[in-house]
Structure I
Amino acid sequence: MSRTQGEVHAVVLAGGAGTRFWPLSRKTWPKPLLKVGSERTLLEETLARASRYADRTWLICGRDHAVPMRKAAGLPSSQVLVEPQMRNTAAAIAWAAHRIARSSPEAVMTVLSADHRIPDGRAFAAAMKRAARAAVREDVLVTLGVRPTRPETGYGYIRLGPEVGPEHKGLHRVARFVEKPDLRRAQRWLAGGQHLWNAGIFAWRARVFLDELEATAPAIARALAPLGTSPLRGSAAARAVERAYRRVPPEPVDKAVLERSRRVWCLPVGFRWSDVGTWQSLAEEVGVDKNVTKVIDGEAYLCDSKGNLVRAGDRPVVLLGVSGLAVIDAGDALLVADLERSSDVRKVASLLREAGRSDLL
């Protein structure tokens, strides 16, 4: 199929608060605005990666974070979409698709998260360009699958189907999307080589995505259809978005569209990728192991202490005879957690609410 590629748009999803990154991530200061093993925030790194291949970049965020997100992104106000309430990724992506399709009917939209860490920006841009070309030429939905480096139980997986053919060498049809496995299954998948980590990074033509949404998730498509013709700015536009979001079912794009569509391809990639979803995953990303402690910020002193992740903040932190800990000092709150249980940090929110300390959330 020969079709000329129009503009390439990057849609950056920044709607989550990152509750597992407490105490640094808060209701008013979400995870994408954190510096995680870098001099730049996760959002700044994401926007820099997008600038390598995209003609235009959009940001989608929640109302609670709109002010700091707008300031940090530095994008034109018309390219920052503020959701009135969180309705999961299918709604956010569909709203962006309507906006992009109106201004550039043949455009490709790529979708990426504001809080992932991908050190090799060049390899990432090359993969996105390749995915965009396939999306345009074949009217397919392309998802990136990361080759696993360990039997990870915290990620969803993509099972590869057959290769699509010589015109798009290396791309595969998707056999199925698989939920987070137990350790034994993850080990088997790692050895088998047919399962990839589902990174939640996509490329497709905006109009093709909206057509597929209508076929696979008609309730979502109906609720958001008015956004394709509503005013783009002003109070009338805000009211249209409010009405649509009150009606739209909350569903992730994977379940709403990708798991139900027969037009999904996968591009396997081998660059380093992490969703840095927990303090443990960050520890692995920055090189913590049983013999190595990493200090990501501040002043720390270690005495017979190995395998820890430390963020010291404004005061010195001393570790004596401990291992396998996340020690995260946010100034007004200190977290000391077993790294292997760091995904349970989200439980802190309930504990603090019960204690009447919502000011720390």
Structure II
Amino acid sequence: MPARIGKYTTRLDRSPSVVSFASVVSKKESEGPLGACFDVVNQDTAFGEKTWEKAESRMQETAVQKALEKGGLSAGDIDYIFAGDLLNQCISSTYGIRATGIPFFGLFGACSTMAEGLALSGLFVEGKLAERAMAATSSHFCSAERQFRFPLEYGGQRTPTSQWTVTGAGAAIVGEKGQPPYLRHVCIGTIEDMGVTDMNNMGAAMAPAAAATFSRFFEDTHTSPENYDLILTGDLGKVGSELLGKLLREKGYNLEGRHNDCGLMIYDLEHQDVGAGGSGCGCSASVLCSAILTRIREGALREVLFAATGALMSPTSVQQGESIPGIAHLVHISSQPEGGC
């Protein structure tokens, strides 16, 4: 059964496995450093659909079906699916998953959704509430721009701190302990708000939440960054990653040489026009469900902390001048079912 460690962290003593995972991206993402790692690449950003929103739903549906296919499973083998996205009422997930018949928990954690869904999947399997559970999420550059910023036809200028919403999706199936990767701990974040109001600087809004979650996890588990091969954030981008390092140094933790960010990994910042890096629910989902989980399964990575970060705002709250709250959920993923950290 799950065991609480300290106030924020839960140890998964039965070490559920990520039994299958899949990623879906579009053309721009395939041209980045991880292009060869993704399961499905569609050169048409519309994915054959008539609207950007339908395209995003199609991506999430494809990621779910690909994860099932890779695991030799059917929708009937999944007890619950935890899914969400950036769009109002999480319509990408609702319409993308409706035909599967899988019992559905709709999540909104903004760009932290993949870590939130993975954590909940692990907890449900650990607590024997499910034999298999799935986490899925997606984002699309064009659907996000339409909702949060301007119509694409407007051609607005982007600030240097802004990030490029990834057109991508990821899905991961969690089941009983079998083969790596194994889920070893989860640490659920709290809402942190440092008063940032600039929606073009999400990294600064989310970094304090990531710093809070990491420091609490280290305190609860009596570990330090040196115990992990990779400390991976969801999509702080260049600005947020630098701020995270500064905030954790002030708390006595040095991430140097161990930290990377999905928003920095998926694009080539020097040769692709993406501002401070990638963002969106599909950013951390597609990176995790391709390169990262594969490397853990192969043993190239042994101990990984995956903390996806989210900005919990809406277009309405920003237009009303509200600050942007942030959150970060953490999952400790390991190549070993026990021992180590």
Structure III
Amino acid sequence: MNSPSLKKGKEIILPSHVLDLTLGPDDYLYAACLDGGIYETSLHGETKENAYQELARHENYASGVNWSASQNTLVSASYDGDLKWIDLKEKKAIRSIQAHRFWSWQSRISPDGTCIASTTGQYLCGGYKYEPAPETEPSVKVFEIASGKLLYSLSHTPPVQSVAFSHDGKLLAAGNLMGEVILWDLSQGGKEIARINTPDFTGWGIIKGHYYTGGVYALHFSPDDQSLYLAGMGTTRDPAAGNGKQLWQKYTWQEGVKKDSAASDGEIGEGLMETLAFHPGGEFFVMAGRLFKGQWNAALFDHQSGSKVHEQNVGFRISSSVFTPDGKSLILAGGVNQDNPAEEKKWGRIIIYDVLG
């Protein structure tokens, strides 16, 4: 295979910033947006501002949307702490449960579609060093899709901003603000099997604000489930600027936690990286987010060497990424600058790229 590259295709405009995106049946796309809406649009439909339909609405930012093919169900999550089950035929929510008392930061469906994991946690000062206070509720929960039943309640240090299942569904990983990642074995009842601690993904602010910032915003198991990728933002002394390194790191844990590889300083810039996704072929992955300084805010990296093979400045902040199952398209979603919030403006964006090479 030649080095992969991206060619811009269709752009879809949505009412507000897209925080999460999933690909459903028949090439339909489902977006969770900052205005609380869960929207349906199409991978192959017309390109126009009203080429979407609202399916459900949360009372706060909609932070997650997940399609379960095996259960034929769409499940959304929000900063209101609720999970909603959405019937695509009826175009409405049919079940709602309170998963957390605080925000659902990120939610992910298991590979077999039978359960969903959601993370939460509020950053409250826990001591003189401004370290996060202990959790007031379990930071990671796993629910059964068919019934909505709570299957696992797992402890972590809040806020927990990312979560991922292994491809075989046996392992669950979750990462937080402090660069701490815990791995649990769900086949052993949720037993903790490893803990990664990397200070590279968190920073202590001394300019404009004195608090920790950054964190692990995306997690993804390698195609063979033998390693775990972390993505987020490197250390920064100005929390308001978001000018830490664009960063990913790769870890193994089977014979003790070990960092195998990481983004090269010569290939990255500055900004918060919010999403990481593997191409179905497994040869490369995309990391994307918000650009502060540098040449790109979406880039493709070779899985084996870790080298950057393609870069793209999309022109807006990216919060979610997904490849189509055939690997021919990459879908990036987020939002352009809102400018004046008082103005009526549709600022959510989905761009579909052709994957070449």
Distance in nm of label points 7 Å out along Cα→Cβ at positions 173 and 229 derived as 1.0 - corresponding label from I, II, III: III
Relative contact order in percent (Cα under 8 Å, 6 or more apart) - highest-scoring structure of I, II, III: II
Which entry (I, II, III) yields the derived value 56, 22, 18 for Cα extents along the principal axes in Å, for residues 253-308 alone: I
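Throughout, read-outs are computed from the coordinates displayed, never taken from laboratory work. Quick caveat: nothing in here was measured; it's all calculated off a predicted structure. Cβ atoms are built from the backbone, for glycine too; each structure is taken alone.
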